[in-house]
Structure P
Amino acid sequence: MGQRVLVTGAAGLLGGELCGRLVDAGHTVFGLINRNPEIRRNSGELVGEVTCLAGDVTQPGLALDDAPDVDLVIHCAAVTDFTAENDQHRAVNVEGTRNVLALCESLGAKLLHISTAYVCGERGGTHREDDLDLTTPFTNGYESTKAQAEALVRESTVDWAIARPAIILGDHKEGRTRSFDTIYPILKVFAEGWVKVMPAKPDATLHLVPIDYVCDGIMHIAQHFDDARGRCFHLCAEEPTPLTAFPDTLSRFEGLSFPTWVDPADFDLASLRPAERRFFQRGAEVYASYFGRDLRFDDQGFRAFYGSGCPPTDIDWWQRIVNYCIEAGFIRPREKKKA
C-alpha cells in the first residue's frame, strides 16, 4: 500500500532520484523545493506526478502555508560544503532538522533522516552504525552539523530511522551523475593537472558509494520502516577506496594527469608554483583531511536488513566514473600536441 511521503531537498541529486523512485513504487510524493523549481532524476529526466511545495527548512513549519498530511518525511535537505562550520551549516543542517522534527510531531509522521557516515569526525578505526560522539573533533562544518542533527533526531519523540551514506558518486553501471559535487571538483583539478602534488598518507582511504545503491537502500528503509524504526544504517561499500585509485585510474586515460602524494609532514605549500598554489587553496585544501585518514564503516546491520551489500567499488567502477566525467564535459583531457 502506497504511503504519502514528503521529501525535503527534492531538487537535489539524492532527493530528485528518490522522488522518482517513490513515484515508480506507487507512493504519493510531495517535494519540498526552494531556489530550484525542478525535480529531476539522476538521469536528468524530470519527475512527474510530484506535488511541488515551495518551502524553506530553516523556517518554522518549513514556511509551508498548509503542510500536507503525510505518513513519512525523508529529510534530504542539507548544506554539504566542506568548509569550516558557519551560520549556513547551522541554519540548514541543525535548525532545519529541528524544524522537520517539529513538523513530524505535529503531523504524526515518521522521519527517515539522511545523515552521513562521516559524522565520525576525525576519529580513525572502525565506526559502528550506532556510534555518535559530539565531543570528537570534526573536519568541517558539514560533518559537525550533521552529527548535531543526528543527536536531535535520536533525542526526539518522533518515530525515526537514520541512513548514513558514504560519499555519493555516479551510478554503478555507467558512472552517471547529474551533479558534480562532493569529491568531483578535486578529481577534476587532479585530472586536468591544476594540482600535481597533494598531501596524503599512504594508507589513507575514502568511502565512496554509487548513488543507485544509496537510493535502493533508502527506499528499502522507507518501505520497511516498522523494522527500521529506531535504527541507524551505514550505506557504504564493504571496503573503502584506497587513494591509489586516483593515479591508477587517471593514468588509464590519454590526456589526463594524476597527482603525486606527499607525506603531510613534508608538504610545503610555498614550494608550489603560484598558479598551482592558488588552485590548491581554492579547491584542494578542503579535501586534505580526507586524504589523511584510514576509516572503516561497519555496515553489517544494514546488509542484514537489506539482504545484500554494495556492488564492487573497484577500479572498473572508478574508470566508468572518470569516463562519464569526460563524456559530460566536466573533465577536459589535454589535446595532443601537433607534430
Structure Q
Amino acid sequence: MVKGRGASTDLESLLRETPEEITQYLLSSGRMAMILLDRKGVILDCNAFFLESVGLTDKPVGQSINTFLREGLQAGWDCVHGDCRPVKLTFTLNGPLEYSLSGHILNIHGHYLLFAHTVRLTDHEMVATLSRLTDELTDLTRQLNKKNRELEAANKTITRLMNTDPLTGLTNRRQLKEKMDVELSKAKRHGHPLSALMTDIDHFKSINDTYGHAAGDAVLVGVASILRQTCRKEDIVARYGGEEFVILLPDSPVAAALDCAERIRKAIEGSEFPEIDRKVTVSLGATVFMPTDTEDSFIERADAALYEAKESGRNRVVLK
C-alpha cells in the first residue's frame, strides 16, 4: 500500500476512510438500487434510486419482499455472513407493471442486502408498453392526418375566397389578372387565338335607384349566373368591378367571340329578374388579341368597344 502526504492512494484505504460519505451517496444519489431485508425477508429500508426506478414515493418498509415477487427468495437465504450471490428477481411495486432487478444479495450479520446494477421493465411489460405506445402513436398520427386534412381544406377555402367575388361567385379582378397572364403567354408562345369580351349592365344605376341595392345585387347575381351558363367551361368569367364583367375566351377567333357575345346578349334580354318589373339588357365590347398587345392594351380595346356599344344605343355588341 502506497501513501503520500497522509492521504490514501488505493481504493480499499479510501473506502475505509470515507464510509459516511460513500454510504450517504449510495443512499441518496447513487445509481444502484439497494433494499435491506431482515432474516424473514421483511423490507427494512431501501434507497432513493430504487424508489425512483420503480416509481414509488414511499418506502415499502414492513412488507415482505416475497409479497412483490413472482418467485420467492427462499433460495437466497442460505448464504452465510459475508457471502455475496448473484440474483435476478421479477417483482411488481407500481401498479400492474413488472420490473426485473439484476444484481446480488449479500448476508451482513443476518440481514440481507439486495443491490441491483439494473432495474428495468420485464420483457413482457416492455412489449405491452411498446404496444400501448404504438397505439398512442397511431392515434396521434390519425389525429395529425385529420388536422392536416382540415388545414388543407381551410387553405383551399382561403384561396377560393381570395380569388372569388363574394357576391357573384365569379373570378375576381385579382385572379383574372393572374389567369390573363397565363392566357396571353400561351397566345404569344403558340399563336393560339384569344378573345376578350367586356360587358356592362345597361342603366344599372337606375335599377339601384328605383328598386334598391338589394334588388341590384340580385340582378348582378342573375347576370353572373347567365354568363357562367352561356360560356364554355374553359372560358374565364370574372367580375371586373361594379356592374362590369370580363370574359376571356381561349382558342376563340373573331367569329367565335362574336357568337358568344350575341348568345350572352340574347340570353340576358330574354331572362326575367323577379326582383324588378322590367327587362335587363347588357352591352358588350369584343376584341381579339394581337401579337403586339400587352395586357393593358388588350383590355383597353375591349373597354373601348364596350363604350362604343353603350354610346350607340346599348343592348348590342361592338367589335374592335
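Read the figures in this text as sums done on the coordinates, not as results from a lab. Since we're looking at a predicted model, the values are computed, not measured. Cβ atoms are built from the backbone, for glycine too; each structure is taken alone.
When distance in nm of label points 7 Å out along Cα→Cβ at positions 101 and 197 is calculated, the result is 8.9; to which of the structures P, Q does this value belong? Don't skip to the end; give the middle numbers.
Details: P: 4.7; Q: 8.9.
Matching structure: Q.
Can you tell which of P, Q yields 68 when percent of Cα pairs over 16 Å apart, for residues 189-284 alone is derived from it?
Values: P: 68; Q: 53.
Label of the source structure: P.
With percent of Cα pairs over 37 Å apart derived from the coordinates and found to be 17, which of P, Q does the value describe?
Comparing all candidates, it corresponds to P.
Hey, helix-only ellipticity at 222 nm (-39500 (n - 2.57) for each DSSP H run of 4 or more, over all residues; to 500) derived from one of P, Q reads -8000; which structure? Spell out each step's value before the answer.
Details: P: -8000; Q: -14500.
Computed on structure P.
Comparing mean count of other Cβ atoms within 10 Å over residues 213-220 across P, Q, which structure shows the greatest value?
Numbers: P: 21.0; Q: 16.1.
Once mean count of other Cβ atoms within 10 Å over residues 213-220 is worked out for each structure, P has the highest.
Comparing P, Q, where is relative contact order in percent (Cα under 8 Å, 6 or more apart) highest? Before the final figure, lay out the partial values.
Details: P: 17; Q: 11.
Largest calculated value belongs to P.
By the measure distance in nm of label points 7 Å out along Cα→Cβ at positions 133 and 165, tell me the structure among P, Q with the highest figure. Working shown, then result.
Details: P: 2.7; Q: 5.9.
Sorting by distance in nm of label points 7 Å out along Cα→Cβ at positions 133 and 165 in descending order puts Q first.
For structures P, Q, which has the highest computed value of FRET efficiency 1/(1 + (r/R0)^6) of positions 53 and 181 (r between Cβ atoms, R0 = 25 Å, to 0.05)?
Values: P: 0.55; Q: 0.00.
Biggest value here belongs to P.
Out of P, Q, which one gives 10.0 for mean count of other Cβ atoms within 10 Å over residues 141-148 as computed from the coordinates?
Values: P: 23.0; Q: 10.0.
The structure behind it is Q.
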